[in-house]
Structure formats: C-alpha cells, structure tokens
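Please find the structures below.
Just so it is clear, none of the values below were taken in a lab; they were calculated from the coordinates. In this text the structure is predicted, and so the values were computed from the model without any measurement. Cβ atoms are built from the backbone, for glycine too; each structure is taken alone.
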Structure I
C-alpha cells in the first residue's frame, strides 16, 4: 500500500527539515501556510517513534510557527495530531498539523481545537 506522505518524503517535496522529520504544505489547507510535519520514517502510531523522532517533529513544528508568523503574519497557531480513525486520521502516517491563525479568520476563536466536538466546544457557557 502506498503512503502519500512517504512519497513526498522520498521525492524531496518538503519545505523544511530536521534529521528525522520534514514539513510540507497541506494539499487542502485550512488557512494560508497550513503545513504538515511528518517523520521521515513511516510511523503509524506515537508508540512507534524512536528516540529523537518525536523531538524533531515538535521542534520542526515550533520552527515553522516562527517562520509562518513572519512570512504570513499569523497571529496564533493550532497544532494538532489526529491519531486513529476515530480521531479523524485519514492518512496512516503520523503527522502534525501546523495551522496558522489570523485575526478575524473566525468570528470567535475561543475553544480552538475543542470545536472538533461542536456541542462541547463553548465550555465557557457551562460555567
């Protein structure tokens, strides 16, 4: 079975890299600059990471936040990993979404990633 992320790694279709991780633009970006960070090695679950791989993944994500803030004027970021089908993962290669956020990109950004379950997102209304 072919992995689209492994194909991008092998063809050097990435825009940033560390020893064990690379980054490339999401093919269906949520916002300008939406980038994916993946381990170079095909990894399907967090438990499969070898020493240093998870560190490189997050450090590259951190580097991208600074770079994307400069290049795109992002005011904030959502960082996330969908792990498993129940969580919405559609490509079985662990990947970190680095999603730049911009002032006014949504009416009320409170709750951030909590909006994956809309009825639970506005927790401030429950208090």
Structure II
C-alpha cells in the first residue's frame, strides 16, 4: 500500500477507534510522540488514548508527501470527546515516518494542548 493510502486509512481507523487496525499499520518497534501523552510504543499510546476517548470526529484538511524521506504529514481538525463527555476541538498535524516496508516507524503529533491538557488532567483526577 502506498504511504498516501496508509495515511488516509490511518485517519479512518483513528476516527472509528479501531486500535487493532491502527496498530496493524505500525512496525513492531513503532512509536508515537505526543505532546499530551509523551513518547510511547504505539500499542501503549493507542490503548491509553482509547481508554480516554468516548468519540472522535476528524475533518481532513490535507496530506503532504515527502517522497525522498518516505514521510507524510496529515493535517486535520480533531474533535475529541473524552470519556468524561467534555469535548476538545483542535487542528493537528501528524507526521508519519515509514520503514522500508511502508510500516509506520514513528508518528509525531503536533498541536496546541492548552485546552486539551486541562480537560485530560481533570479526567486523570477523576479516575
């Protein structure tokens, strides 16, 4: 599968909360670098995200391909409904770096966490 198609598939799986399908796109050593959750193995990151999420809605704004580095950037608006029912909507860029087999080796998430961090911290205190 071409990396552009993997990016689109990733967003579909993310919006649907299909963790096993998301993880199938990653290499065994794949990691996620998140401004909210830190740097973690993909399996750990997506399980934690799933535990904190009631619903996700994604509006796709663009996909940018950097062929010489086998890397893409996904630009989208993410409406994240936390398990508490609180909603945070923000623009995000995910940078996906692929290995030689077109598996995601590293996914870096870039967005402003000021509102989301407060909502997530409130969720953590209620657990």
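With helix-only ellipticity at 222 nm (-39500 (n - 2.57) for each DSSP H run of 4 or more, over all residues; to 500) derived from the coordinates and found to be -7000, which of I, II does the value describe? Comparing all candidates, it corresponds to I. Looking across I, II, the calculation of distance in nm of label points 7 Å out along Cα→Cβ at positions 56 and 72 that yields 1.5 traces back to II. When Cα Rg over 2.2 N^0.38 Å is calculated for each of I, II, the greatest value falls to I.
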